[in-house]
Structure I
Amino acid sequence: MIVRFETGMTASSFAAARAQFASHGESTSDLSGLGNEAYSSSFGSGQYQTNTVVVRKGGTELLVTGPATPAQIQTLAGEILASV
């Protein structure tokens with residue numbers, strides 16, 4: 001599991017970072033209820049699937065990625081956000 005924080009994030013820089021997923025062939029889906037804005041992405045399949053949730057809360061971006069289910073990744077992201 002990888003958990004990463006990045007500060008100094010604006011709405012436009014968050015959108016630009018999201019566009020990088022598409023440039024690598026990874027589609028994203030909007031998520032509601034996390035931070036100011038959030039999206040998820042899944043890559044691979046079966047035991048090689050990696051799921052990612054990226055959230056912007058104010059000027060901070062949180063990225064959580066790993067081989068857990070999308071629901072587990074989203075739950076972890078929500079728990080981390082609740083503590084910051």
Structure II
Amino acid sequence: MHEIIKERIAAFNRALHEIPEVKYVGDQLGKVLLHYREVAGIGRGLAAAQIGLRKAVFVTFVNDTLQTFINPTVVEKSPETNFVIPLKL
């Protein structure tokens with residue numbers, strides 16, 4: 001099974017390098033998130049739905065690293081609630 005995964009990753013990498021015209025939702029999200037961070041000075045993540053794309057994709061920017069998550073699955077949920085606190089301008 002690991003060999004099949006390695007072969008698919010290699011094929012995907014070849015496609016990325018040989019067909020640079022192909023764009024992926026994660027590319028677009030990453031660019032939007034980085035631009036948002038430039039303008040607003042904040043921002044850790046962005047989901048495709050936030051820019052009108054009906055895709056199960058989100059990106060995060062943590063520790064100066066941009067990561068893309070495709071078709072994520074929630075595997076654990078905290079018992080705590082994350083509240084959004086509005087900014088006072």
* To do: Taking distance in nm of label points 7 Å out along Cα→Cβ at positions 13 and 69 as the quantity of interest, name the structure among I, II where it is greatest.
  => I
* Where does the value 2.4 come from, among I, II, when distance in nm of label points 7 Å out along Cα→Cβ at positions 5 and 53 is the thing being computed? -> II
* Asked: Where does the value -10500 come from, among I, II, when helix-only ellipticity at 222 nm (-39500 (n - 2.57) for each DSSP H run of 4 or more, over all residues; to 500) is the thing being computed?
  -> I
* **Entry that produces 30 once relative contact order in percent (Cα under 8 Å, 6 or more apart) is calculated, selected from I, II** => I
* Test item: Kirkwood radius over Cα pairs in Å calculated as 12.8, pick one of I, II -> I
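Bear in mind these aren't lab numbers, they're just calculated from the coordinates by the rules spelled out. These numbers were taken from a predicted model, which means no experiment stands behind them. Cβ atoms are built from the backbone, for glycine too; each structure is taken alone.
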